[in-house]
Structure I
Amino acid sequence: MRSSPWAPPVLPRHESLLFGPTPDQWIAADDEIRVFEEELRTRIDWGPWEARYDLKRGQPPVHPRLVAGAILWGLLKGARSSRAVERATKRWIDMIWLLEGRTLDHTTICGFRTRFGAELAAALLALGQAASAAPDSGRAVAVDATRLRANSARTGARTATRLAAQWAALSEKREALLAEMARRDAAEDLEEALGTADEALEDEAAPTLRRQIATLEARRETVARALAVAQERDAAKQAKDGPKATAVRVPVTDPEAYVLPHKEGGHGPNWTASAATDAASHAVLEARVVEGAEEVAALGPAIDAVRALDGRAPAALLVDGNYATGAALRLAEEEGVMLLAPSAAVVHSAVARADLSQPVEADRLAALPMQGRGENARFSNKAFVYDAEKDWYYCPQGRALRRGPRETRRDKRGQAVERWRYAGDACADCPWSSRCLQGKAKSRSVVRDEYQPCRDRLAQRMDDPASQELYRQRAPAIEGVFGYIKFGLGVRQFFYRGLEKVNQEWRWICAAYNLRLLLRRDAKPAARGAKRGPKPPGHPPQSRRRLAAALEFAVSALRLARAPGATPCAA
């Protein structure tokens, strides 16, 4: 006779199972963790990872495939930090099944994340190749970058002047503590010499002083590293902008990061995370974190990564306007890659005419491209048409601007660029001089640099409807990746510091994204939710069905009393 009106426990937590369920019976046959384990085992060559271990000494290590799997599965399921992954290895049924009961310490996980550099980059490419398995994979590649916050306080950036003052203050305080410790040591030596020392009254402040000195020393080293970076960046900026350049602010906690604009507004310590994705499948083929805001630095590695797939460079690179620099355009042409980016027309429609030596028609004068506002509005350089055969420009009045001597200037990135200035003979008698000349200038000039032919060819490509159709694939292929990483995986800030470690963390994140693509493609429809009919009323979710199946199997097993606190095990 039951003593309680409530339902009895199906599996009392303090009773042993003689024939308990195996871990494999906890996981449904169509569960995505099985597909995940299969992808890890078959898609990645673990030989280079295994070669990094010394298997002759110490305890047998956990295979790198299992540690990497725990990190990647944790990223996909919301356990991103090392401690969260450690907890998951002890609590999640699917993680216990993946590791076959092994548990991982957070220090092991943390060290593993940053230990493998080239191996992780190769694994990312292998997963991207598997996710984009198609004859045309890698033919069109979208490249872009996004901002992620550095592991540094938003207000923790300082200039070199403030860092130098802070370092001096810390040094002064450290010297004072050292002097105090020396005074106490001298007093103790004197008491011992006089025989008046009392061990029971031993100075209790000495350990505290030592801890304070150690803390100050560590702080001084942190500030010294940030000061060195600030001085280096100030020197580079002054070389480009002159001695009156604004001082650079450097994050003290992570001095290798840069103070950059936030996507939501304001400024703070940020990293620029770049990715190259296959336009057809949206798989990530290459990922890296670049220094500062130099997004263009990711173009070369992106081309190399695609070439590693089948020995061919991508047919087209789809980028935004930030990548359409002269150096990037030249690099793409040298590699035989068609770069597509937003571009203005080679010749503005308002100044196009059959005979360039004739003035622009008067009724189109108001449509000419201008720069400046109000009384300072003047014809922009786009109002001048270049004649490649004669190598000079024609102004809206039809007069020629001939090329002057070559000069070298530095662009905003500090790179030397050769350019030529095209100037007119005299413009004082021109009826449109008030709309063309600036200030007291007597003639108008137009500057053309060495990269202008590359820009003109880009504009001609973007006039082609086929190029425009191909370029429409850019936004879904790359912006969707960043959107899932930020909103799906919840990655808004890096955990690690320093360019090398942040690069590793970013590649782990992109590898998890590629695995997500593989799971969506290779998992059975019942496992990923595709083509699934409506659930009947009261239908439990998958996690509850797993538990119910395990409990149903366990009820038929023979129960034996055992000590509280033990875990179920198979006899």
Structure II
Amino acid sequence: MIRIAELRLPLAQADAPQAPLAAAAAHRLGLPEGAIARLAVFKRSFDARKAELLAVYIVDVELADPGAATALLARFGDDPHVQPTPDLAWRPPVAAPAGWQGERPVVVGFGPCGIFAALVLAQMGLKPIVLERGKPVRERTQDTWGLWRRGQLDPESNVQFGEGGAGLFSDGKLYSQVRDPRHLGRKVMAEFAQAGAPEDILWVAHPHVGTFKLVKVVENLRAQIIALGGEVRFQHRAIDLLLEQEQEAQVLRGLKVENLQNGEVRELPARHAVLALGHSARDAFALLHARGVAMQAKPFSIGVRIEHPQGLIDRARWGRHAGHPLLGAAEYRLTHHAGGGRTVYSFCMCPGGTVVAATSEPGRVVTNGMSQYSRNERNANAGLVVGITPADFPRDAAAFEAMLGATHGAESLQGGAAHPLGGIVLQRQLEAGAYALGGGGYRAPAQRVQDFLAQRPSTALGEVIPSYQPGVTPADLHAALPAWATAALREAIPAFGRKLRGYDLPDAMMTGVETRTSSPVHIQRGEDLQSLNVRGLYPAGEGAGYAGGILSAGIDGIKVGEAVAQSLLGH
């Protein structure tokens, strides 16, 4: 088949695009319309840069005369918009013999990375054991609503922990900018669609599923893993590594696992374990550091959630076409390079969504964003965050003692490299400060944009009603973030208003704090995807610093699952 990119149609033709696309494809190839036997849409996006909004397509076409394709592709050899359709199929690199009774690999964590690591291991016949500290997705959802509606937090079952991972309570975005030469992202999308996600995720430019639909998708993926011989053990937390010395290397021989339902602790033999921990498994990061697993501090971002009326964003993005049913709720992506070298950007933008309480620890406030598939809530929200580096992390032993319960050797790092757990110390400081500023009960501090820019506390809300539950307290967010971060935000908001009309709306609401943008640690691994200094341990996904969202975490899970299978089967 032949792939043609950049085919453009007027928005009016996008409701029924097959015939006009076939005509446009034939014209692009210099062929009569009858020469196109079949056409499939691979991707559809919209171009809003001109007054006439256009639908932009990538299509795959099959010629009525298949033999003509080779000569035609040769004629367009230098045209990047006319190329052979790539092979998107996933093929397992190895497969266990039928009836495999050998070592079973272990997957720790059942978010997007853990799900896809376990899925491909099961599809290769290796019957993985999954350890998930949280609860099954429907019980987890009930516990999460308990925080939002009643201010009651379950530290083991919340937005961060449980089946589906942090990505479950989000917009369910399925797009990424990671390099994907093997098209593993397509396997992630295809598995989601087969498990019940909307079919349009396979061809819209910025696919999303939404939380309610993700619940059933995750359940169906779990059922597939179990049907293939895998096992998922909920409320089982890995609390230690069992290591042995072989020559000059540390080697994994098992995990110590606590059953959170009854407190029972057992040893689980394992020589191959995928660590798909997620970005908030702070106790696990501290354990790995204590066991000497190679890791280092990594950059992430901190800031707030900002909310605008969705209609304002629609008009700013789509102009007179705002409200067109094909367009849906508009998204945005903004970046500003502030003075002092700081970068401010929008993060995890949720059209027609809500700001949610996302803490996993008592006495701390964390915000995140979430949308349903319909994206029909009144507000748009996004993270408004400032990039930080390990140079910004605390280094004093007292801070480590207060936030980690131990110094972890911080006193030896004065003036040297940042401590691997320094980012966690900073996150906890900011989250505890936001809890206090919100007045307790997991209420969050919030401020009108006009007040924030004027550096005065908000005393009341404006026309934009914040969606965060269990509720907000008008405050001054300068007390919730470092001065260099608030200075960068004050510079960026007017700049964003010049790029996206209305972004600096006086009554737009800022709710703090957003601290879980990505993992604060990087658990180092080699080319074989194993830990640099513990054989058999496979750091993976967002928690280990190798992904940033559902799709990239799923891709990394597939890659690590393949690496485990190849090692286990001797390839």
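Only the coordinates and a few stated rules stand behind these numbers; no lab work does. These figures come from a predicted structure and were not determined experimentally. Cβ atoms are built from the backbone, for glycine too; each structure is taken alone.
If distance in nm of label points 7 Å out along Cα→Cβ at positions 84 and 252 is computed to be 3.8, which of I, II is the source?
II
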Q) For structures I, II, which has the highest computed value of percent of Cα pairs over 41 Å apart? A) I
Q. Of structures I, II, which gives 22.4 when Kirkwood radius over Cα pairs in Å, for residues 180-515 alone is computed from the coordinates?
A. II
Q.
On FRET efficiency 1/(1 + (r/R0)^6) of positions 92 and 476 (r between Cβ atoms, R0 = 41 Å, to 0.05), which of the structures labelled I, II is highest?
A. I
Q: Could you tell me which structure in I, II was used to calculate helix-only ellipticity at 222 nm (-39500 (n - 2.57) for each DSSP H run of 4 or more, over all residues; to 500) as -8500?
A: II
Q | Computed 17 for relative contact order in percent (Cα under 8 Å, 6 or more apart) - originating structure among I, II | A | II
Q. From which structure (I, II) was distance in nm of label points 7 Å out along Cα→Cβ at positions 268 and 372 calculated, if the value obtained is 3.5?
A. II
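Computing mean count of other Cβ atoms within 10 Å over residues 68-75 for each of I, II, which one ends up highest?
I
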Q: For the read-out Cα extents along the principal axes in Å, for residues 4-315 alone, a value of 81, 74, 53 was computed from one structure; give its label from I, II.
A: I
